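For reference, the structures are reproduced in the following blocks.
No lab work stands behind these numbers, since they all come straight from the coordinates. If you're wondering where the values come from, they're calculated on a predicted model, not measured in any experiment. Cβ atoms are built from the backbone, for glycine too; each structure is taken alone.
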Structure 1
Amino acid sequence: MCTEIKSACEQPKKEGKMVPETKRVELEIGGKKVIVETGKYAQSTNGSVTVRCGDTMLFVHCCVSKEPRVGIDFFPLLIDYEERMSAIGRIPGGYNRSEGKASDKAILISRLIDRPIRPLFPKGYRNDVQIVAQLFSYDQENQPDTLAMLGASFSLMLSGAPFEGPIGAVRVSRVDGQLVANPTHRQADSSNLDIVVAGTADSVIMVEAGCKFVSEDEIMEAVEFAQVEIRKQCEAQEQFVKELGIVKEEFVDPYDMSELKQIINDTAHDMIFDAYHHFDREYREKKLEEAKTLVKEKIEALPDDHYIKTTIEETGIDFVAEEFKAAEKKIMRAMILDEGVRADGRKSTEVRPIWCEVGVIPRAHGSAVFTRGQTQILSVVTLAGPAMKQEIDGVDPETEKTYMHKYIFPGFSVGEVKPLRGPGRREVGHGNLAERANVPALPSQEEFGYTIRVTSDVLESNGSTSMGSTCGSSMALMNAGVPVKCMIGGVAMGMITEPGREPVVLTDIQGIEDFLGDMDFKVTGNDDGITALQMDMKAKGIANDTLRRALAQAKEGRLHILGEMRKVITQPADHLSPFAPSISTMTIPVEDIGTVIGPGGKQIRSIIEASGAEIDIQDNGIVTITSNDQEGAEIAKRMIRELTFKPEVGMVLKGKVVRIIPIGAFVELGGGKDGMVHISQVCNERIETIEPHLNIGDEVIVKVIKIDDKGRINLTIKGVTEEDKTKLYN
């Protein structure tokens, strides 16, 4: 890496004003130059940078509020990633011709930026922090997500906020057998490995991957390769802020709740301990509520001017709930570390009980229920024709999808009263993970021409619903008769760490282990390889040895889960549901595509109305007809054949007599074309008049004997042999 910091005053004067001094740093990532600049734009922010690689350019801004937000018990970090369609020289679609709400891709990148940053702020920090990453230029080669993550870390470092970074981020793919940092779209798409790793100079905090059945060793090789690049990025940032003289804010939690901790310990410790040593969720929740009530009564009994009561009143922060949760966390983690027992009585490597079923929904094209412990998912498959593919109006080269997975998380799944709304960021992220997990197992469009949509409804949730959705989706696809290559399973791993002690890796974490633990690491795949990964840390990183152990333990858990799934279904159904549409294809000459579509689409609309079928025409002339009944498909085929019909010499056809003249009869052949049977071609013997041998409305079998240079078609009836009739054109 060549890191160079420069300052520039590019234009000494312009209309009496000095152009602001610009500082920049140049890095090399994967053999490509990345330029980060600050000082010229958005100077009202706390930290602002431009990040450029090739012609991909982002503006990344950070704003930090001067005072903590009142009445909250969480860190208010907000990440917004925005794509401008002007970045690729396009005007957005839609009525308003504006970007509108964030695309799923933008939401996923926002989450990608958030996940490695959030753990690196100190406990008790409640100032609002917002990072806005704006993509203003995109060459569709150098991918913007890891550049946005790098820019976010740079802007935070420049802001002086108590951010315990910096972080670096890099995407890794394997190209021609070699690992490549920050590959192009084309390289990543053709690789069996597409993994994003983020972390500090000495530890990994976040991993996100889509793979095509790669091994655990290959994952670790990619992670270790990424860490070299991450270290370079972190060193460059440290050097940059040092050069600029940025002083980081020292944060000390202003609220001393040691007395409150002691009250909770004296009042509720034994009850919390008892709650967690009863391996029944309902008992635990009831006992914890009793303990909370006792603690609140103790707090209420304190004098009105007591520090705890006045601080809660002044700040609006529920310190009682916050410290009670800390007490729970301490006891739960001690159980795992000291006793080797989890909150539901399992050992660290055990998976909760599993039961599954398929074909649950009568009219669905495929369905499955996957239940693991108190997490239950209903996955439903719907098949449709190519016309129902999802059109993507975004800046990426990908413009359409034929496989979609939608994840739905209603309030009732956790016993809450909550209005049903559209998917939030969490739902988009979970749905995308389960989608990415199953994609490598899907057949190609040439093998199975359907558009596939899977919905996964969470019926009950107690941890790892995304992995339940992965398993449910795989079984539902098999139940629907989709010829998947293999079954896909998934498992969520956790971790409990304490300074100076060996971390404990947990298989199949439940909700409370996710909430109070240090890691949420999801791994999907089949018996032989991994298809997707997602790792988030609450701790400030994970050692490579522990990560390697977590991958090995995840494989054991995944194999167990796949075994339970196979007790219900082992291979795709050998037929589609009777309620699924049928798909048939035909090929028409490319020059006839316009004829079938007609002016303004008038002709194809009439075919769709007459047949009830969906029709998709590709540029190469392949026509796909999707219909819920065979009759509709046949009507559509016949109408398309008629429109594209071109008679050829030797062709045998069935037609209707539509006009008679003294020297012959005109026969309608279809597609608006007709031909003439000369009087000499009607019978083997000589006849003087056409009638009574032929009459208008008669159906006859004819053979094309000549097409002249003016396109006139000459037919014969007498020249049609019995063998010719077996070759009748349909």
Structure 2
Amino acid sequence: MTYHRPIRPAIRNVSRRAFLAGVSAGSFVLSVGLPALAQEKKYAGAGMPNGLREDVKLFVAIAEDGTVTVVCHRSEMGQGVRTSLPMVVADELDADWARVKVAQAPGDEARYGNQDTDGSRSMRHHFMTFRRMGATARAMLIQAAATSWGVPAGEVEAVNHELVHQASSRRIGYGAIAKAAAALSVPASVKLKEPAQFRYIGKEGLPSIDGMDITTGRAGFGIDTRLDGMVYAVIARPPVYGGKVKSFDAAEAMKVKGVLKIVSIDSTPPPSEFGPLGGIAVVASNTWAAIKGREALKITWDDGPNGAYSSDSYKAAMEASVRKPGKVVRNQGDVDAAMAGAARRIEAEYFVPHLAQAPMEPPAAIVRAGDNDCEAWACTQAPQATKTRLAKFLGVPLEKVTVHVTMLGGGFGRKSKPDFIVEAGLLSKAMNGAPVKVTWTREDDLQNGYLHTVSMERLEAGLDASGKLVAWRHRSAFPSIASIFASNMKLPAAFELGMGLVNLPFDIPNIRAETPEAEAHTRIGWFRSVANIQHAFAIQSFVTEIAQALGKDPKDYLLKLIGPARKINPASIGDAWNHGEDPALYPIDTGRLRGVIEAVAKGANWGRTLPKGRGLGIAAHYSFVSYIAVVADVEADDKGTIRIPRIDIAIDCGPQINPERIRAQMEGGVIMGVSNAMLSEITFKDGRVVQSNFDGFEVARMDSAPREVHVHLVPATDYTMPLGGVGEPGVPPVGPALANAIAAATGKRIRQLPMRRQLAG
């Protein structure tokens, strides 16, 4: 494979000081600048805000001692991106992995391009750019060695951190030749490795860059950051979204030892976007004093327009809405006529509650705000949004804002919203520029965060006299993430529709999808897998319900509904979003969807005889341009207690760049899917979140987790094939697979999440 570069950029030596803004390590002597690739249509990474950058000057450096440092411009939150992206460079460079280091890029979209770590995009958008950067550095090292030895470059090989000329038995290390390579022009084209030559890509057993530091406690997370002169703050925020402080008395709070100052923060009225909720902040010499000071505050709240929000009444309103026509977002065939002529109709409604991301590290940030500049240290998934919002709220020039990205102790979408970082900036300004650390407690995280939406799904199926499914109607009601950006947004955004609703890949002649209006009464935000959660739960549960009503095997019936292998243009079925990818490269491939179903069924030994009280359930879903299928194995006792002996999950994400991390993401997705389906729930009463900690908002612990998780990777060795996402698509099919397994084990169909307490008796 050869990549032809239309522009010949410059190569130059750079000093440590000049390079330090991009890489905080070593004394670097090789630095190559490459232009961003131009594309006629803005798909994939080029279609993201600030696009792609392919610039070895920023991303790759080789020191005189041979150390290779690769800059990671994405946020590390356990998914392994700080290993996987440098691994790609190291492979094309043929570097010794033991001599590769990683440096975290600061937030700087002008230099690094898009840095938002969300949407399962890091590897699929940057695999080829990082390959090319590694190959370019390798080609230049080869040319430098060839020139030094007076031999053709074609006779020199890069082998495990050395340049080798076999004919003369000469060899030289990368560090020794890096300065000479830096004096060369960048080649107009570079040859990429053939897959058979890969040392790391697609291989097992590569050590994690951060694994040892994480497991030994040396890794630095946002909540760990310390600065000289730092003070600490917690904030009493309005308990109801859109509320504000009516009055407060800080006298008792100021008596708490260590409390330094009480600061009022203005509320950002809905739609609040990433602005702070407002409230009263307690600044102290330590976090505990700040917390005790907050407890001593006496605050009277004005609850505002959402003070009457109640989960029970809202659920009833959504039930009513899905029983009436909504906005038609996909209309194939004539559903009304097919339903009217159907010999049999099957209907069901499914409910998914609000969910909180609840990362183990709650939001935490430190900001030092000067009169005309600002510097932040934060566990953020979105350094670009962080920069722009700090500049906006603090009134400083954008170019004067510096954002240092720490490691994240989990994110799941919560840390894409920098409201907590803005809070720290406002408080630093109130403290005359002293660095202020804002820490959210678990109670803050659950009661004042951005929640996964609540939803009601109604599905109707019409069958002819032979039992063939001839009509499908799906009404999906849920408040949209778009509601935090614009007033009166009561219908889903295009990207939410393209998460399993309009892009249903079933071979049914008449399909209609509708969306009734749903008003948001709290902050709705990204949550791992987003709207795929409710759509997969409803659709895949309903498929098994239909199969059981017809006396069919659920796996066989699911395959029948998917139909023969074919490639569907997403736009042809109403999905204008398609995860931001080119539909020519990323059609919906029902053959691949069928493939993961067959793979997981084989791995789980689908159809085996089980004892009474035990059952298997199957579900599959397409999301983030990957294909996933799950088989859940559950057992139930006569008291309604559910145990999960085993879950099998199969994924086809195209080429597997780092198989170990894919397995880890699938295992984590299964555990999170179990939490969502069995345990987790956020409810509201009088506008307030009822749950305050993990005693109320339950997540899967050892006793509720599957005893075994088996991951089946569907192989794809063609590295010219587009990559799929990995971080998020493992979650959606878990819930319906569990519901289907419980129905098989107990005869009881559960259509409302979470499933806990619904089986007793």
Structure 3
Amino acid sequence: MKKFLLSTLLLCLTLVVSAQDYCTSLGWSTKTDRMLDGLEITSTTGQRNINIQMASRTDGDCYRGVMNSGDPIQFTPGDNINMLVNGEMNWTYIHVFVDWNCDKDFDDTNEYVEKQPASRDYFPYGEGASATNRTFNFNVPTNATIGLTRMRVILAYGIDGACTLTRTNDAAIAVDVEINIGSLVMSTERTVSVESANTSEGSAVITGTNETSITSNQTSVSVTAVPASGYSFKNWTNKETNEVVSSANPYYYRGEEDITLVANFQDQYIQLTNIPTIFINTENGVNVTSKEDYVNAYVTVRGAENPEDNITEVLTEIKGRGNSTWGMAKKPYRLKFDKKIKFLGNEAKEKNWVLLANYADKTLLRNALAFETARNIFDFGFTPSVTFVDVVLNGKNLGNYTLTDQVEVKSKRVPVLEQEETTTLADPEITGGYLIEVDGFADSEISWFQTNKGMKVTIKYPKDDEINADQTKYITDYTQSMENALFSNNFTDPELGWRKYIDEASLVDWYIACELFGNSDSWWSTYMYKERNEIFKLGPLWDFDIAFNNDSRLGDATTKYMRTYAHDPKTWIKRWWEDPGFVSAVKARWGELRARGLKSFMNNYIIENAELLDESQRNNFNVWNILSSVVYRELAARGSYEAEVNFLKQYVANRINFLDNEWGLPTGIESSECDNNIVIAPNPIENGNDINIFVSSTINGAVNVMIASVDGKVIYSASEFLNEDNTIKISNKGWAKGIYIIVVKDNNGNTQRGTMIVK
């Protein structure tokens, strides 16, 4: 066995030297239209195929290095070699070098093996030229040095050696192939056996057979690991020593001693960061190129908080989604499972789910911040869920996404009853439910209408393939009646005006949210729903990636009203603001929302979730290197994730201050809000969990912690000692749902406050 380990060590050293000492084939390419897909090399030992799939690049990084390290092609002195080069090679020469004397260069006689073509016309070229395969033949010198060596294949117009290109205005690709020149047999036989470390994860065989053991005097014995579904091959280990032998599959064992090789496997799906990773593999690896047509796919989740949410290869369909966002480099997607699923533990159990890409939002937080503020501070009937995830599509890391609900009429989603396709104007069920969207893109949809004031409206439910003419007439007429009342002379009348058709409380919350979040698309995209025998309600909120001062068309919008500066159509909101009763209701509601801890909630949410996303955002911006680039309508590119988050935090604070000054703030509200030095996590919190209170370094030592409900009832008061990281941990067992004010004071009188929500 010592003899085997020594020979393996020497072979590994030879491989390392081989990989390090050869000159690098550097060059510069200004074209990206050359492809090298693979090589097929045939010798007396058989045919070997090497997959390459490489394109020339304009940045000059066109050298792939050794393509088959640890798996040399077997040549023998005097052998005749046939090589087929696969790929698009229009206007390109093929240059082949082989280091026959193993001296780590390609400069010796006969080492420049082949150059094709003799003229440019040998290959097709020009626009639309198709891929071309070229074959050529050469002999291995009879005096070739025995041992490991290297072949270099270059696609380029002109070169003066194996390491340098003389042309800079043509495509270039260079790859190396490891060659073993030597005898095909050994002096003695040895037995090579294989087994699996875990048979449920995969199996192992002698390559090309169903056998698990072979006695052979061949120089190379090939063994193959076969992973089970959901697993990938990891490495081979020596059963006797437990040492890692190779990570190649198949692996070519060339030792002289008997050995049992153990195939080790691993979960094929490895969580990328600290948040869940969603793996999507389409059938046959087809690309997702359409917003209309689904393709079949399988979804796997790793890293879910609850282990039962870690699903493996569940059947689904996937297509693109969005309007302007679909045209961006990082695409949003819609998933449709074949069965209803509580995806990643979300409340709704449904087939349809959405992956928001947030490409134009470098904080990755704007949609989530709007949704979670609406859910916890406002009173909307339904707000889409938020789960931060990383996404891998067909093996490609796409970075950070927000998993959320599809906006649709379903249980735990838009809260209206579903209608039958046969419902007529004579049926009482004709009054609901409906989901419509005032939509700037409505005229590109199937079911839509336009009001007399030019407001384009899409009918989202009943669905396009289910809605009948009577349902279309009912919701069109009802919407027009609302608009007529809004623009009538008695539009402020609670019985005859617009309030007859729209729930004022939901309209007030929706309007405040639009102004607070600075949503420039507030009136361009507005959802409304109607339950049976009820009036319109506004919601759900949707689409905030260019909100929160992230739309250059508005400039700095910190102190601009969306009812004045947001994109048209603003026809309805301008009229509503002419109603003194609506204006009074907005100002009164603003005070209520501030008393609920609006400012502290938003501040804490940004801080807490920016920390949560730290690892994921680094992964995201490694994939999408855009932190220093404006990619859509951002006011500026601030160069770092931290700077983007700080900009968002500052906007929220300034925007709330602006609205306080405009709409008024009840006495005592601001004193209950947290400053920028305190964070409460998690927030909101479910009853029974621990609360973590983070205070700034200005507070130290022993502190008094007081927690009270917003009506002044003290539910907790005790002396505590800060942990080393300036935190305090408290249990909230038995507390009622609601909003609580937390006050932390040290012996020097330094005080910090925060607001917490118990769900």
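Computing Cα extents along the principal axes in Å across structures 1, 2, 3 gives 103, 66, 50 for structure 3. Assuming 4.0 is distance in nm of label points 7 Å out along Cα→Cβ at positions 143 and 223 as calculated from a single structure, say which of 1, 2, 3 it is. Working through the options, I get structure 3.
Of the structures labelled 1, 2, 3, one was used to calculate distance in nm of label points 7 Å out along Cα→Cβ at positions 551 and 583, giving 3.5. Name it.
Details: 1: 3.5; 2: 4.2; 3: 2.4.
So the calculation was done on 1.
A value of 34, 26, 18 for semi-axes √(5λ) of the Cα gyration tensor in Å, for residues 279-638 alone, calculated from one of 1, 2, 3, originates in structure 3.
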